[in-house]
Structure formats: C-alpha cells, structure tokens
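Read the figures in this text as sums done on the coordinates, not as results from a lab. Everything quoted here is computed from the prediction, not taken from an experiment. Cβ atoms are built from the backbone, for glycine too; each structure is taken alone.
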Structure I
Amino acid sequence: MALWRIRATVDDRPGYLSVLTASLALRSVNILAVQVHTTEGGAVDDFLVDAPDTMSELELQTAIARGRGRDVFVSRAEAQGLADQPTRALALAGRLVHEPDGLGEALVALLDAAEVRWRPAGAVVLHGYDEQHMTLIDPAGGTYEVMRPAPAFTPAEYARAQALVEVSGAILRRTAEQTTLLLPDGAELLVRQATGDDLEGVRRLQAHSVPSEERLRRLVEPATGVTLLALHLDSASDQERVVAMATLRTEGDLGEAALLVEDAWQRRGIGTALLRRLSAWAEGADLEAVVAHVDADNVAMLRTLRRLGVTGPGERDGALLSLTLPIGDRRTATRDTPATSG
C-alpha cells in the first residue's frame with residue numbers, strides 16, 4: 001500500500017462527501033484522515049489515504065472525478081502526514097518556544113510550502129492570501145511571503161498560519177522582556193516573567209512555607225497581574241535557579257505586591273530591582289496604586305519602599321506591614337533614586 005495526499009472540492013451539500021468516499025472505497029482506497037475546509041467555492045476536502053501499490057496518480061484522479069470531486073490535487077505523502085493538522089500546528093508552536101527564530105521553517109512545515117521568503121520592513125504590505133501566495137506580518141519586523149503552486153491555499157490554512165505567527169510574536173515579546181541584572185558584587189541574574197514551566201523552581205524558593213499546588217500556580221501565573229523572577233545560572237550544574245520573585249496581583253485599578261528573596265541573596269539590590277519593574281508594569285496597566293506587604297522588622301526593605309515613593313506609617317497586621325506605593329506621576333520620590341537594599 002502507498003500513502004497519498006488528496007485534495008478536492010465538492011459541492012457543500014448533504015451526501016456529496018459520502019459519494020466521494022464511496023468512489024475511493026470501491027477502488028480499495030483506505031481513508032486514514034480527512035479534513036474539510038469551508039470556502040466560497042464549496043467544501044475543500046483534504047484526505048490522507050492508503051491506496052494499492054498498483055494504483056497510479058491518474059487512477060486516483062479518475063476515482064475522485066467519478067465521486068463528483070473537482071479541482072483535484074494528488075501527491076505522494078510521507079508517514080509524518082499521519083499526524084492531523086491541529087496536532088502538527090501544536091507541535092510547531094511547541095518548537096517555536098525553544099527556537100523563537102524558526103518561524104519561517106515552521107511555516108514551511110505547517111503549509112507544505114514550496115518556498116518561504118522574508119522581506120524586510122519598509123514597503124507597505126497587506127497581509128492576506130490568494131490561491132498560490134500567502135503574506136504574513138513578521139512580529140519581529142518585515143513580512144513572510146509563502147508560496148505553494150498547488151493545492152490552493154484555504155481560509156483554514158491562513159487562519160492556522162496567522163495563529164502560528166501570533167504565537168511567535170508572543171514568544172519574541174517575552175524574550176525581549178528578559179533583562180540581565182548586574183549586582184554591585186558583579187553577579188548576574190536573569191529577570192523575566194514567570195511561566196508555568198517555573199513551578200518547580202518557585203516551589204524550591206517557597207520551601208519554607210510549602211504552598212499548595214493550586215496556590216503555587218496562582219503565584220506563578222496570577223489570573224490578573226504578573227509575576228517576575230530573578231534567576232541565577234549555576235555554573236557547576238549549568239542550571240538556572242530561582243533566587244527571588246515578585247508578584248503583582250490586580251483588582252480594578254489597585255494592585256497587591258508580594259516579594260520573596262532567598263536568604264543568601266538578600267541585601268544585594270534584587271528586591272529593589274524587581275519592585276521597580278513591578279511599578280513600571282503597574283504604570284503601564286494604569287493602576288492607581290500598589291500595596292506592598294513586608295515584614296515589619298525588614299528595615300532594609302522598608303527603606304527601599306520609602307525610596308520608591310511610599311509615605312505614611314502603613315497598616316500593621318501582626319508582624320506584617322502593608323504600605324502603598326504610588327504609581328506614575330502620583331509618585332512622591334524620583335524613579336532614579338539609587339537603592340542597594342532588598
């Protein structure tokens with residue numbers, strides 16, 4: 001038996017797909033996968049089939065024509081074609097997480113494209129598609145032009161390609177938001193937004209309080225707000241370790257901040273750096289103020305908060321002190337005031 005990819009258009013009317021599949025079945029063609037693309041010209045049916053080794057391309061085309069199929073495209077297929085299109089798209093999105101610069105190659109694989117060209121920014125280019133060309137805006141700048149002589153592109157394929165571009169854009173934006181924090185003693189930390197992959201690292205940092213799995217997930221990826229991590233690369237194990245985290249949870253135009261720095265990394269400016277970034281995020285989100293909860297005996301952090309604009313005595317609840325940090329033009333201290341505590 002041999003694998004073939006078949007694409008044909010049929011009238012979008014009840015029973016017409018079954019006529020086509022029956023015509024293939026009469027010639028011992030086994031349909032392994034089918035996908036239907038809705039277009040203005042009718043339903044475009046995409047099949048992966050297993051046909052007898054003796055069957056030729058012409059014989060397949062004849063069987064499709066007898067099954068009321070038109071605009072027929074037939075080509076030999078490989079075993080990887082057994083994966084359905086949604087599975088393939090998800091796999092390619094996962095690959096982009098680890099290879100964010102591989103969007104062009106991912107588009108080739110997703111669309112079985114003959115060629116993908118990247119064009120630099122400058123000219124005004126409208127994204128869209130026709131039968132043989134597809135133009136997509138590159139989130140990093142410029143455009144991708146995808147070419148495939150046959151079969152003709154469909155709305156569903158364009159939607160998948162656009163979704164993959166959006167995934168790439170989100171990954172690139174997240175990568176761009178990563179910064180390297182140089183501490184006064186020369187140590188370097190990577191500061192970035194937390195993701196679901198950081199659960200184990202945050203669990204180790206939170207070991208003293210042992211949060212539940214549900215609470216841990218809310219800390220890493222709050223429903224509204226953001227969590228920032230500071231990570232140190234251990235040269236001995238070549239593994240990144242979470243040494244500090246700052247979480248900002250929002251409700252309306254107010255935010256609530258929490259900060260945790262590993263004991264060995266305290267008083268080195270890490271808390272200050274993370275709070276400054278949370279403050280910038282809060283300003284971008286148009287928050288009015290952020291409430292920070294700190295240990296009342298943490299003199300260094302209290303000084304840091306004062307430098308960042310906190311005024312007043314705050315509210316005390318046992319050993320916990322809650323202080324309000326103004327945002328943007330409501331701040332009473334300058335943003336550039338140096339701080340080394342935290």
Structure II
Amino acid sequence: MTQITPQPGIMDIALYVSGESSLAGHQQVLKLSSNENPLGCSDKARAAFAAAGRDLHRYPSTDHAALRAAIGEVHDLDPDRIICGVGSDEVLQFVTQAYAGVDDEIITTEHGFSMYPILARMVGAIPVTVREAERRVDIDAIIAAVTARTKIVFIANPANPTGTMLDQDEVRRLVEGLPAHVILVHDGAYTEFAGNSDGGRSLVDRHPNVVMTRTFSKIHGLGGLRIGWGYAQRSIIDVLNRIRQPFNLSNAQMAAAEAAIRDTAFSAGCADLNARMRQQLRESLIRLGLDCDESFANFVLARFADPAEAGAADAALRMDGILVRRVSGYGLPSALRITVGDEAGCARVVHSLGRFMAERRGA
C-alpha cells in the first residue's frame with residue numbers, strides 16, 4: 001500500500017514554541033517572554049480596527065495600496081517596492097519559497113532566529129549554521145560558508161535573542177562579500193529600538209540581492225494582528241507578489257496598521273521608554289553580578305553561571321508571577337531573554353532576581 005509522505009525536509013521541522021502567557025496560581029502574570037510592547041498599541045490603531053468591523057462582509061484590497069503608501073510616506077520608501085504579509089514571517093517565507101529549493105543551502109547563524117531553519121526545511125533546503133563571535137553575527141564566518149549551492153543568508157539585526165547588532169558598515173561589508181546569486185535577508189523586526197538604524201534600506205537601494213523586512217508586532221504593538229512588510233528592488237518584489245495570496249491581509253489588519261504607522265508620536269514614545277528602561281534594566285542586572293551584553297532591541301539577554309543557575313532563576317521568577325524566555329534552543333542554555341517592560345515591570349524583575357542572587361550567594 002502506497003504511503004502518503006510529505007515533501008523532503010518537512011518532518012525535520014521541530015514545532016515552534018511561543019512564549020507562555022499564563023502561570024497556575026497567579027492572577028497578575030507579568031509576561032516578558034514574547035517581546036511585546038508594554039504600552040500596547042496606538043489608540044488610533046485601536047479605533048481604526050474597531051471601525052473596520054463595520055465592513056466585515058467586504059473583501060479586502062488585493063494590492064495593499066493604502067498601507068504600502070503609508071509605509072512609504074513614513075519611511076520615505078517607494079511603495080511599489082513594498083510587499084505586505086501576515087507578519088514579517090510570511091515575507092521571509094515568500095523569499096524562501098521563491099528563491100530556494102531542495103538541496104539548496106540557506107545560511108543562518110549560531111544564535112539566529114529559530115524560524116530561519118524552519119523556512120529552509122519547508123522547501124527542502126539545507127540550513128547551514130555558522131558560528132557567531134561572542135553572540136554577534138560573524139561576517140567572515142558567513143562569507144566563508146557560502147558555496148555554489150547557497151541561495152539565501154538570513155540575519156536579524158538587531159539579533160534575536162541576543163540583542164546585539166551589526167552597524168551599517170559591517171552589514172555593507174557582508175553584502176559586498178556575497179556572490180551576486182545569494183540574497184541577503186536583513187530581518188529588522190527590532191529596528192525601531194536601535195536608534196538611527198535605517199534597517200537595511202540603504203543596502204536595498206544599492207544592491208539587487210538585499211531584502212529588508214519589518215514588523216508591526218513590536219514597536220507598533222500589533223502582535224495579535226500579524227502584519228509585516230518587506231522592501232527590495234522591484235525585480236524581487238514582482239517575484240514575491242506572484243506567490244503571495246491575494247487576500248492575505250484583512251481590511252481590519254490593514255486599517256490598524258496604517259493608523260499605527262502614521263502615529264509617529266506614539267512610536268517615538270515607545271522607543272524612548274524602551275531605551276530608558278533597557279539601560280536601567282541592563283545596569284541593574286550587571287550590578288547583581290549577571291553578564292548582559294548591550295542590547296539594541298526591546299529585550300535583554302541575562303547570562304548566568306551555568307544552565308542550572310539559569311533554570312533556577314527562571315523558576316524563581318515564575319514563583320513571583322514573572323514569565324521570561326528560556327533560550328536553550330538558541331544555543332544559550334545559561335541565559336534568559338527578558339522583555340523590557342515599563343518601569344514597574346522592570347522593577348519587579350530586578351527585585352525578584354536580586355532576591356534570587358542574594359539567596360544563591362548565601363547558599
């Protein structure tokens with residue numbers, strides 16, 4: 001009897017596990033496991049979403065023209081070179097489906113975002129993981145790993161879960177070191193938290209093999225709606241639109257996203273709060289005796305003495321009703337990724353870990 005079998009690579013995919021959102025025995029859980037915006041979303045985005053509920057019987061536009069125009073206006077980009085997706089994950093998937101296949105190679109990095117190897121296996125490609133240098137993307141290691149079979153290089157910049165970042169000159173050196181047949185995907189989900197970074201825009205304008213992606217889930221606080229976008233030269237965008245489903249975003253998603261991106265005052269306030277609390281949280285963790293790299297995202301990576309201590313710290317935080325993210329699956333078993341919350345949330349984390357570390361030293 002003939003068996004039904006999936007395409008090569010599918011059964012090698014481990015199911016993605018998202019951050020927890022509840023704890024038994026705790027009514028007021030402080031969720032710092034998914035890098036969500038502690039201020040929520042813009043009131044203007046919330047109002048636009050509610051207004052869209054009046055027309056739920058209407059099909060959405062297939063070209064996302066109004067949303068692309070808003071993105072282009074705010075970021076000074078050509079709307080015709082923008083593609084929108086169900087989160088930036090879908091845009092990453094478009095690139096993978098369009099430009100890689102069975103036995104091709106896709107380069108990811110040692111502590112890179114866990115979706116990258118999943119996307120590679122989804123199309124039967126081989127994920128090639130290269131080392132990082134002290135939790136930073138190593139440009140020379142990536143260039144050395146490129147072969148004739150390499151089709152895509154994925155980097156998150158700022159990186160998740162490390163929070164580290166390559167500057168513009170470093171990323172330019174990476175692009176210039178790649179063969180013309182290799183696409184560099186510059187995943188900028190956390191760009192808005194990184195100060196003056198352009199998220200890869202200047203690279204896209206100069207190089208036909210660069211795609212930059214962004215999301216509405218982080219700075220804009222619309223994680224529950226799943227909206228993202230990508231920017232590349234027209235030749236790539238035209239290819240990606242051929243495999244994008246015509247109705248992949250609803251009217252409600254697009255209305256909320258357009259209002260959110262136009263509310264630049266709200267976004268600026270979120271970035272300012274994050275920068276201030278991120279610095280305070282990192283400095284507090286260092287004073288507690290923990291290692292913590294400078295972060296350019298909306299989270300910090302606290303590093304403990306060993307995996308046992310990281311596990312014990314996680315348990316102590318959970319006892320206090322605080323959820324953070326274990327990152328053993330990212331090759332960082334001795335670390336916890338902690339979303340930067342508001343002032344009260346950060347104070348709770350520092351108080352809980354301070355008590356844990358004091359008890360640990362006294363043991």
* Which of the displayed structures (I, II) returns the greatest value of distance in nm of label points 7 Å out along Cα→Cβ at positions 164 and 292 on calculation? -> I
* Identify which of structures I, II gives the largest calculated value of distance in nm of label points 7 Å out along Cα→Cβ at positions 12 and 140. => I
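Assign the value 22.2, calculated as mean count of other Cβ atoms within 10 Å over residues 92-99, to the correct structure from I, II. Spell out each step's value before the answer.
Values: I: 14.8; II: 22.2.
Structure of origin is II.
Can you tell which of I, II yields 0.90 when FRET efficiency 1/(1 + (r/R0)^6) of positions 116 and 244 (r between Cβ atoms, R0 = 30 Å, to 0.05) is derived from it? Walk me through the numbers before you get to the answer.
On the way: I: 0.15; II: 0.90.
Only one of I, II returns 0.90 for FRET efficiency 1/(1 + (r/R0)^6) of positions 116 and 244 (r between Cβ atoms, R0 = 30 Å, to 0.05), namely II.
Name the one structure among I, II that relative contact order in percent (Cα under 8 Å, 6 or more apart) of 9 was derived from.
Working: I: 9; II: 23.
Derived from I, not from the others.
A value of 209 was computed for volume of the Cα convex hull per residue in Å³; which of I, II is the source structure? Intermediate values should be presented prior to the final figure.
Values: I: 209; II: 169.
Only one of I, II returns 209 for volume of the Cα convex hull per residue in Å³, namely I.
If you rank structures I, II by distance in nm of label points 7 Å out along Cα→Cβ at positions 52 and 300, which sits at the top with the largest value? Kindly include the intermediate steps, with their values, before the conclusion.
Numbers: I: 8.1; II: 3.5.
Ranking I, II on distance in nm of label points 7 Å out along Cα→Cβ at positions 52 and 300, first place is I.
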* Entry that produces -9500 once helix-only ellipticity at 222 nm (-39500 (n - 2.57) for each DSSP H run of 4 or more, over all residues; to 500) is calculated, selected from I, II -> I
